[in-house]
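Each reported figure results from applying straightforward, stated rules to the coordinates on display, with no laboratory input. Values in this document were obtained by computation on a predicted structure and should not be read as measured data. Cβ atoms are built from the backbone, for glycine too; each structure is taken alone.
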Structure 1
Amino acid sequence: MLAEKPIHPDFLYYLKDKDQALIELFTELRHFVWAQYPEANELLYHTHALTAVFTLSEKLSDGFCHIPIYTEHLNLGFNKGSLLEDSHNLLEGTGKWIRHIPVRTEADYRRAGVQELIQAAIVLAQDDQVKPAKKQGQSISKIKR
């Protein structure tokens, strides 16, 4: 079993202001995603939403999914979701690339088809990756405090 990775202090600085149930849901979903690909790096941002992006390298362009935290829910977003086979009709959104699954409870990301979407997103990112990663399995803060 994959050991839980500590949340980066820069991210915790903003995360601590969220509702405890939302913090726990984020922590569980983060662990779920990382369990799918333990070598992934987690890029951390604080823009319109506090967001963890899972990527094959240190680059945002090599990302395969992301978890933005909103006021009352999370999304499990897919960077190139419009290209994914979604046989369970889980993905929402109408943008050119990004699709997401709204996550309000653990059941939302434990549904049939979610792991397959994550795995397909990883394969798609691997196919598009130009340079190999220099770092693996790390949290990398892009947060300016």
Structure 2
Amino acid sequence: MAIKEGDKCPSFTLKDQNGEEFDIDQVIGEKSLVIYFYPKDDSPGCTKQACSFRDSFEDFKDAGARVIGISSDDEKSHKKFAEKHNLPFTLLADSQKKVRKLFGVPTNLLGFIPGRVTYIIDKKGIVRGVFNSQMNFDQHVPEALNVLNRIN
């Protein structure tokens, strides 16, 4: 079942691009979270989306939010992707697609392409916004910032 507005962020632990354990329960409460699921490191749409989050990184910091990207690529791929595009935020490796399933992120195009969904979560761990768009990758940042402005 898909996570929607008003739901609590599920607990999970994944490895980040540096191979370090990242436990979501350790960061809930610090600041708002923008968790975006994307299909694949270094694909054209995903690169545009990641660079859009990078270019607006200060806006997210000003809004008191932490940005986290999640795909099924491994830590090595994430590290290369982050270094190549100077991504200043956390990338998590969901190689088994467990967290994607936990959130209920849909697949698109007959189930072949993992979905592209952004979740905005407040300091209490409650989902305050969900934006699901496979093709409008450039809309994820303004949608997330709009929700953050509304809840702050």
Assuming 0.95 is FRET efficiency 1/(1 + (r/R0)^6) of positions 26 and 114 (r between Cβ atoms, R0 = 25 Å, to 0.05) as calculated from a single structure, say which of 1, 2 it is. 1
If relative contact order in percent (Cα under 8 Å, 6 or more apart) comes out at 28 when worked out from the coordinates, which of 1, 2 was used? 1
Starting from the value 14.2, 41: which structure in 1, 2 was Rg and Dmax of the Cα atoms in Å calculated from? 1
Output 1.9 (distance in nm of label points 7 Å out along Cα→Cβ at positions 42 and 58, calculated) maps, among 1, 2, to structure 1
